[in-house]
Each structure stands twice: as structure tokens, then as C-alpha cells.
Structure P
Amino acid sequence: MSTTTSSRRFAVIAVGLGLVALPALSACGSSDADGSGDQKTITLVSHDSWLVSKSVLKDFEKQSGYKVRVLMDGDAGQAVNKAILTKDNPQGDVFFGVDNTLLSRALDNGLFQPYAAKGADLVLPEYRTDQDKHRVTPIDTGDICVNYDKAYFSEHKLAPPQSFDDLIKPAYKNLLVTENAATSSPGLGFLLGSAAHYGDKGWESYWKKLKANGVKVVDGWEQAYNDEFSGSAGGKKAKADRPLVVSYASSPPAEVIYAKPKPATAPTGVAAGTCFRQVEYAGLLSHAKNAEGGKAFLDFLLTKEFQEDMPLNMFVYPVREGAQVPKEFAQFGPQAKDPETLAPAKIAADRDQWVKSWTSLVLK
């Protein structure tokens, strides 16, 4: 599957609100134009939603002696695909942003070289993978879930859906917008969640019912959330008439934290029975020009300082044991208690066929 996926970071909500501008390329303290041949510069390749506090990054640069150059290369799937195509002459040293839905593609194509990052033994056991070869390092986790517009359901005196089964009920006809599973990371995650929930023999029947119940499919997350979803503060547009959207469990805290003034409660909620657990990884690129610097940066990504910096920047949960989550993030965006999951081997074996079948079933 050579399609792109949409990045899921809620810095995008801030862009929708006009609060944050993310450049396509940011150079952090480096005067080296392309980052090549400079052993004091580390080039990080990532999706467009990479974000870290300046003070945290400066601490790393000061302590390590390296400067960090960040190349943000499109959405998650686009960045992974480009990294695979350029693996023999990579754009950088470290890649951040491949998740469990796409991990097998990266590993099968030899994108990364082995490195056991310092602190890997502190990663919570449920997020560890590839432990025998150490080609990737788990960095963060989050949940793909259906979000709902609280105001809509209150005004219509309708209980919001809470499960996959609810979404196919007549009461929710023409209310849900989701992303294309072939072009979007959350769209693919929602498909995988349904496959995990209903099994190999049941997920296609479920999607037939969902289609009959008026689900709308758009290309990516930003379009779904900011253009179609009625509950998005960043996308109050005339056509935003869908009160249900496939997004993340971390959407509600983003709606609170970026709002001015901040509301006492989140204007959106999460259908807890629709969540799929996502894990994101980083790795040392094969043929990296500055492998030693790349190793130091991977070590940094597992430090408590970086892990605790992520929630309010990239709206994800840390994977390091003992890393604390800010109170407001935990309050408005708690992790799903019982999310759907799939083994990486199962995703690797069936993902492309599932997407092919889904495309034929839903889009034609």
C-alpha cells in the first residue's frame, strides 16, 4: 500500500485556531544547509506534527554538544514512504513517526539499523516490540476513537454513541465522518479497530451496515475534523454538520487547552467503546551519516524530560515507566480503559488486503 496517511498531532488544532504555525522545515541551531557531512548536527526526519518545547531541546543540545535539525516531511504515511524510497541515501539520521499500523512496512523494507536506546528497559512492557533486533524504539502512545459534539447531542436530546455497534443504529444515521483508510492514519486505525472487534469474518459486514447508515468518508484527519465535524473549535464552517468524527482520545484536551478563554469542560467527548490503541516509534536510519548523534537523540527521546514534555505538545501519552502526565491532559483526555488492539504480525499479514477490501466495499 503506497498511499499516504494523515498526521494525528493536535498541534493541527492549534493551526486551525490560528495559534501555531508549523514550518515545513525548521533548523534548530544549525547553519548547515542540508545537514550532511556535519558530525555535530543531527537531522531528524518526522511527520509534520513533530513538536517539542524549545527549552527541552536546548537542554539536549547543551548536554550532548549536538545541534538538531528537523525535517518535517508531510503526513505520517508520506514521510514513511519517502524514507523507504531514500533509505540508501537517507535525508537524515533518525526517523520519528512510524506507528504500529505501518511498522511492518518500514521494517520489511530495511528502513532502520539496530540500536538499543538507553532507557529502553524503562518502556512499559505492553509497548515494547522488536526486542530481539532493536530496530525501533517505542516513544509514545494514543487512542484512535470516535469523538462527539456534546452540544449537538444535548440539543437533540440524543445520547451520544459509545460503541461500534451504536454507530450503525438508525438514531445515528448520517452523523459520522471518518477518514479514508487508504490515505489516513486515523482512518486506518478505525478500520483496524473494527477488524479487531468483529474479527476477520465480521468486519466487512459491519462496514456494509455503517455505509448504509450514511457514514461519510474524506481523505484525511484535518478535513474530517476541521471541515466536517461540528464540534471542532478550529473548523466552525457552514458545512461542518457531522457531530461524530474519527479522531483521538486526546482531542478533548486539545479543544480545552488551545481555547481562549478556556472552558471548564471539554466541548467534545469520546465514545470509549470505539478506540484502537496506537503506538509510535523512532529509529536510527540505515546509512545515517551521523549514527552516533542519532543514537544520542534516540536516548534523549526516552528521557523523563522529553517523555513528560510530549503530552501538551504532541497530545500523546508517554511510554516510559514513571513519566508524569499533566493534570489537565489526564483530566480531559484519559486513555481508553479497554481499547482494541492487534498484534503487529497480524497487522503486517492482513493490513493491505483489509484496505483493498475496505476500498472496494466503502468507496465504490
Structure Q
Amino acid sequence: MKKLGISIYPERAASSVWMEYLNLAAKYGYTRVFTCLISVEGDKDKVIKDFIDITSHAKKLGMEIIADVSPAVFKELGISYHDLSFFQSLQLTGLRLDEGFGGMEESIMTLNPYGLKIEINMSSGTKYLDNIISFKPNKDNLISCHNFYPHRYTGLSREHFLKCSRQFKEQGIKTAAFVSSKTGELGPWPVQEGLCTLEEHRYLAIGVQTKDLFNTELIDDVIIANAFASEEELKCLSKLDRNILTLNIELESNIPNIYSKIVLEELHFNRGDVSEYMIRSTQSRVKYKGSDFPLFNPAAIKRGDVLIESSLYDRYAGEMQIALRDMENSGKTNIVGRIVQEEVFLLDKVRPWQKFKLKV
């Protein structure tokens, strides 16, 4: 099951504030919490108390809590990878190893008696995972998550992101990545220029970022990296279909009813014999065969336009298409709407035979 998560940084605000944020996220079905022990400074006893107050509250809400750690944290706190009881006492669900050990250490940690998940960094692009697996870990306790990047222009390229993600997915390891809230101003570090995994996501709406990650079919869980996401943002992600790409569209006004039914009520899929010029959803021409498809808007076709062929196009009448390029209109094709501008780039990610939906 694909999950949604938020991030908390206990040293950056009062515990009561974080608890309210957890309550709000739980209201909208969020079940994961990311937190960070790497950036924590100050009195350790107070740090531990604040963590336990917050983590115990999250657990009561049915959330899993994973904390970012590094070898330096182990050393500073005097913790051995053979004994993870300290992290269990913080009521954590697992540890995220921002910096890894040598492979053997990680494999031993996956065998801890507390069932703590060991989450490893997905973003390095090395043979790190293969190394850990060569030491025979308990793969049931091994999960993974990408980094996030506070400094603009430092986030992952799509090519590297996909390459790294495939390494983990092909081994059957659960994956996660981060998206950035436009209202969030708190992260683990003072730099705050958005907090995302993919650089191209930095200034996109949070719903678009999340659609893109789930649509790769390589990411299981999506976590909002910065705090505090607005209630509107939390609600937006909770309403997304995590299994089928749903694109937002703007319909032309006063379009014939049959056209709005085809666009909004059908489950579409991209034909397997794909075109460079358009996504073709052809079942509507079969389902509504014999219907009248009047010509009403045969304008020049622009990338992102949603098209339905008129009855003038004979055997293609009623077929729905989405333009991938600007094209000349033969005079027989209706433009019935358009994909919202910030989601047009997602059209290039629709694979052959992939199912998708459209909504206003």
C-alpha cells in the first residue's frame, strides 16, 4: 500500500505544535513520519524527552516514525550497531541511515530483536544496496528512501533519480521520496529554498510533485519534507489516486454532453502502438459508436489540448486524444479542453497501455 507522510523537527518548535500537526495529518490519512537526529543539538536529556513525547503521540495516531541518523550520531550517543535499544526506547519504527556503514553493519541491524526497520539512502547511485544484500540481511526489515535537498539546483536529476530508484525496486525493497510544501518553512537546516528530492519539483505545486512520483511506479511512499504543510496541501494529497494518474483539465464551455461524458467518466488508456504526436484513448469510439459527434471547435491544436474526433472523421469519430505536440487541425477535430499547464509535462510520462483519468 502506498503511503503519505510528513516530517517533524522537534527542536524547531514546541512539542504541542508538532502534536497538533500530527493530529491534522492523521485526520487526512497520513501514516508516516520522518524526523532527524542528525541536526539535533543541545541538552540530550531534553532532546530525548521531546522526541518521546512526540513519537508516542504519533504512535497513538497509528503512524510509523523513522529518524535520520548517521555513523556520527551512533558515535556521539555511544550506540553500537549491535544494540539498537536506544532507538527502540525513543519509540521509533525505524532508522534512516543518511550515511551508510560497510554493509555488514547494516545487515546486522536488520536482525535487531525490536523489529526496527533499517532505511537506507537511495540517492547515491552506488552498489551500496548490493553490498548490504551480499551480507544476507533480513530483507523484511530493509527499506529505502531518497534524500531531500534544501539548496536550489542541488536536487536529483530525473535520470539519476530513475536509475537509483530502479536499483531498489528491482530488489523488492520498499521505496520513498520527498516533496516540498509551498507553505513549509522548517527543515533540519537553516537553508530553505524548498525541500524536495527531484530538482525539477522545487517550485511545482505539491499535488503535481506527488502525482509525478507515484506515476513513476518506482516510489511507494511520498513524504512532505518541510513543515508546516497547509491543511489545503495535506487534503490535496489525501485525495490523489495513488494507483492511477489523474490529470486536471480545463474544459471548453458549453461542450456537447457526450464529449464531457467521454472525457470525465471514462477510464482511459494510452494505446500500445504509441504516437509521437498524441496519446490515443480509443475505447470511446467503440462504446459510443453510432452517436453523433458534432463539430464545434476545430481550432489549431496545441500541446496539452484534449481532442475528440467529430463524425466527419468517419471510423475515428468519438476517439479521445491528448496532443503531445502542436499540430495542424484537419478541420474535423474538436478541441474540448486542455491539460492544466503545470501538469502538461506529465503527458510525456504516460507509458504504452497505461491507464489514466481526467478531471476538472
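When P(r) over Cα pairs in 10 Å bins from 0, in percent, for residues 165-276 alone is computed for each of P, Q, the one that comes out at 15, 45, 32, 8, 1 is P.
Given a value of 0.85 for FRET efficiency 1/(1 + (r/R0)^6) of positions 53 and 189 (r between Cβ atoms, R0 = 30 Å, to 0.05), calculated from one of P, Q, which structure does it belong to? Computing FRET efficiency 1/(1 + (r/R0)^6) of positions 53 and 189 (r between Cβ atoms, R0 = 30 Å, to 0.05) on every structure in P, Q gives 0.85 only for Q. Can you say which of P, Q returns 22.1 when mean count of other Cβ atoms within 10 Å over residues 205-212 is computed? Value 22.1 for mean count of other Cβ atoms within 10 Å over residues 205-212 corresponds to Q out of P, Q.
Looking across P, Q, the calculation of Cα Rg over 2.2 N^0.38 Å, for residues 109-172 alone that yields 1.92 traces back to P.
Here distance in nm of label points 7 Å out along Cα→Cβ at positions 69 and 285 was calculated and came to 6.0; which of the structures P, Q was it taken from? This figure was derived from Q. Source structure of the calculated read-out (Kirkwood radius over Cα pairs in Å, 22.3) within P, Q: Q.
Here relative contact order in percent (Cα under 8 Å, 6 or more apart) is compared for structures P, Q. The highest value is that of P. In this comparison of P, Q, the computed figure 0.00 for FRET efficiency 1/(1 + (r/R0)^6) of positions 45 and 309 (r between Cβ atoms, R0 = 35 Å, to 0.05) is attributed to Q. A value of 20.2 was computed for mean count of other Cβ atoms within 10 Å over residues 253-260; which of P, Q is the source structure? Of the options listed, only P reproduces it. Ranked by Cα Rg over 2.2 N^0.38 Å, for residues 229-316 alone, structures P, Q are led by P, which has the greatest value.
Computed from the coordinates by the stated procedures, all read-outs in this text should not be read as laboratory data. This is a predicted model, so every value here is computed, not measured. Cβ atoms are built from the backbone, for glycine too; each structure is taken alone.
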